[in-house]
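Next come the structures, one after another.
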Structure P
Amino acid sequence: MGNSKSGALSKEILEELQLNTKFTEEELCAWYQSFLKDCPSGRITRQEFQSIYAKFFPEADPKAYAQHVFRSFDANSDGTLDFKEYVIALHMTSAGKTNQKLEWAFSLYDVDGNGAISKNEVLEIVMAIFKMISPEDAKNLPEDENTPEKRTEKIWGFFGKKDDDKLTEEEFIEGTLANKEILRLIQFEPQKVKEKLKEKKP
């Protein structure tokens, strides 16, 4: 990004982030200074991103989920995120508009990036989500979704797909918009994520 190593956020990036996220100019500038302090190069690595996620969820194991979130935003697959990508990633996973979040969710579940989701890919992400759920919360899950396998079966069943079928982005978004149960099942408690981000925001 343009001013990744300077002390000020470029006007273009600032305007773009204000347009695409809920953050104010003051918040973004303060966050940028904090970002540069932790990442002097102006870029954040996968390991650093995982460490930040770990701070949000000290009682869970967010490593696998953080890896998938990072992958979904590392558009050029260079193993790093710049400040803009980083802020959009955190915004999208906590407070993005529904359609934006679903487009992102599709890229999260499309593990191999081939433009379609398989049942095994759903299971992989759901397993990562379950590692984020505390044992106490896990006890309160409904019987038909209290394991990654059961939750995956439930999600796949809502889409009406056979085990070896694939799910396109259009089918994923339309199906999820039409059924709030799917939206609930594919997410990791977005309200808790939002609260954690608010606590950690500089």
Structure Q
Amino acid sequence: MTKVRLFRADPQGLVELPTSARSLREATLALPQGAYTTMRTYGGDRFLRLEAHLDRLERSARLLGYNGPLDRQEARRGLATAVARAGFPESRLRLIWTFTRPHQLYVAIEPFTPYPSSLYEEGVACITVPLQRQHPRAKTTAFIAPSRRVYEQLPPGIHEALRVGPAGELLEGLTSNFFAVRDGTLYTAGAQVLEGITRGLVLE
């Protein structure tokens, strides 16, 4: 049975929608295209850098020519209500702001399951792929379908696919940022990558 729950922000409040999605990805692909941001809770109902998430959501839409103002109060209220109604100990959420006229705000939520500690202690295997973002700085749902196809074709034992640029430079993972440390210096791509929230924290 699916544990994903999907809500739409309406004038009368947050309305739950029927969904058979088994993941946030599936729930997102069933909606009109738009900008989105994904986050998790800490302590049950708190978010890390929420304003940065909302900034990027607006910026992503603006980069594609959609300039309507995001109702941040509605977004905050929608996230808080979804967390309260879902009742998960910790949650992973996706806020989707569609490119329809007028814009529509959706919240998809599922239980948050942390990675095993061994992944952090021992590392993971990755491969490189020549997949390009049409708009590298915009986090839009248009990138979800092609990235899903790559994930579905990953060889056994491979955890992530790293995008490479035209000159072969390492850019980022499909759903992660990429850093390298060499001789005490931190390296990461400066262009052609998404401005990740965690990436920003590391660079600070």
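So here's what we get for this one:
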{"item": "Computed -0.29, -0.48, -1.40 for log10 I(q)/I(0) by the Debye sum over Cα atoms at q = 0.11, 0.14, 0.24 Å⁻¹, for residues 48-135 alone - originating structure among P, Q", "result": "P"}
{"item": "Per distance in nm of label points 7 Å out along Cα→Cβ at positions 40 and 184, the highest-valued of structures P, Q", "result": "P"}
{"item": "For helix-only ellipticity at 222 nm (-39500 (n - 2.57) for each DSSP H run of 4 or more, over all residues; to 500) computed as -19000, the structure of P, Q it came from", "result": "P"}
{"item": "Test item: mean count of other Cβ atoms within 10 Å over residues 72-79 calculated as 12.5, pick one of P, Q", "result": "P"}
{"item": "Read-out distance in nm of label points 7 Å out along Cα→Cβ at positions 112 and 144, computed value 3.0, structure in P, Q", "result": "P"}
{"item": "Comparison of P, Q by distance in nm of label points 7 Å out along Cα→Cβ at positions 24 and 120 - largest value held by", "result": "P"}
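Values in this text are rule-based calculations from the coordinates and carry no lab data. The model shown is predicted, which means the values in this text are computed figures rather than measured ones. Cβ atoms are built from the backbone, for glycine too; each structure is taken alone.
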